[in-house]
1. For distance in nm of label points 7 Å out along Cα→Cβ at positions 23 and 55, which of P, Q scores largest?
2. Consider the structures P, Q: one of them gives 3.2 for distance in nm of label points 7 Å out along Cα→Cβ at positions 79 and 127 as calculated from the coordinates. Say which.
3. So P(r) over Cα pairs in 5 Å bins from 0, in percent, computed for just one structure, reads 1, 8, 14, 14, 13, 11, 10, 9, 7, 5, 3, 2, 1, 1, 1, 0, 0; which one of P, Q is that?
4. Name the one structure among P, Q that distance in nm of label points 7 Å out along Cα→Cβ at positions 39 and 135 of 4.5 was derived from.
5. Upon calculation of distance in nm of label points 7 Å out along Cα→Cβ at positions 15 and 47 from the atomic coordinates, which of the structures P, Q produces 1.8?
6. -16000 is what came out when helix-only ellipticity at 222 nm (-39500 (n - 2.57) for each DSSP H run of 4 or more, over all residues; to 500) was calculated for one structure; which of P, Q is it?
7. Where is relative contact order in percent (Cα under 8 Å, 6 or more apart) largest, in which of P, Q?
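Laboratory data are not the source of any read-out in this text; all were calculated from the coordinates shown. Model, not experiment: these values are computed from the prediction. Cβ atoms are built from the backbone, for glycine too; each structure is taken alone.
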Structure P
Amino acid sequence: MSFAEDAYINRPPMFDGLNYAFWKIRMEIFMESIDIGIWDAVVNGPFVLMQVIKEETVKKCWSKWSESERKKAQYDSLARNIITSGLNMDEFFRVSHCNPAKEMWKILEVTQEGTNDVKRERKHSLIQEYEFFRMQPEESIADVRKRFT
């Protein structure tokens, strides 16, 4: 990801398949900077307006929404637009079928970071590799570096 290329305040940061952790933080900040409600739609799902009719809770008809309710309902669409605008073609097609934005975000997280179980296994594997790391008797520091590059 080229920071200079993506350092525009009006355009979401681009994710090209590399350095997901960096992109994820920047994307969260980008959405919050536009409107905290957009990020809320990613974290908590879309705003669904309900009303009580004859002691039954049902979705409120969109034609009866107030202006502020319409704005809240739009957050999920804005979030989906921002997310897809910040993805390369491969990543776009991975999530383009998703609705709502929360689902898009979750698929990107699982694809790029893995599930919690995968992350835990990866961490344990790295810890074990570190604990068993030993320099071989005839090995120089330069040789060790070559093993890990």
Structure Q
Amino acid sequence: MLSNSCRYGIRAVIYLASRHPIKNNIGIKEISGDLGLPAPFLAKILQQLAKKKILSSTKGPNGGFSLLKKPESITLLEIVKIIDGDELFKNCLIHDGICAEVKRSKKVCPVHNEYAAQRSELTKLFKNKTIAELSNTANNSEDIFI
């Protein structure tokens, strides 16, 4: 459902939130090492989030990444849209294109109504789930970052 890039980005933001505000500017090697993710790939993902003002990125010996926004104000939906776009929340399950456009062309997907309801619930979940909540859950779980 979500790309590896998106899942890695979510995990990294949760990781940063779990250390916020105690530790600022966590280096990419530390983040990738603790999460067991490839550093160059993760760095590109985190740069995307920095460009959209979710994270702060600082270069140099004391550089790294930190949250630019409060974890309570970052939603799962925001991260998913930045990394994967919003196709998951708009596109038809079977046909190419946005459900509303496909429906207008009278090629309604056989599972359109059921999928539309599920997509609506998924959108609501992602919109209401904050990084703060996920971080709190992660801090209470032993294997969230594995």
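1. Result for distance in nm of label points 7 Å out along Cα→Cβ at positions 23 and 55 over P, Q: largest is P.
2. It was calculated from structure P.
3. That value comes from structure P.
4. It must be structure P, since only it matches.
5. Q
6. Q
7. Once relative contact order in percent (Cα under 8 Å, 6 or more apart) is worked out for each structure, Q has the highest.
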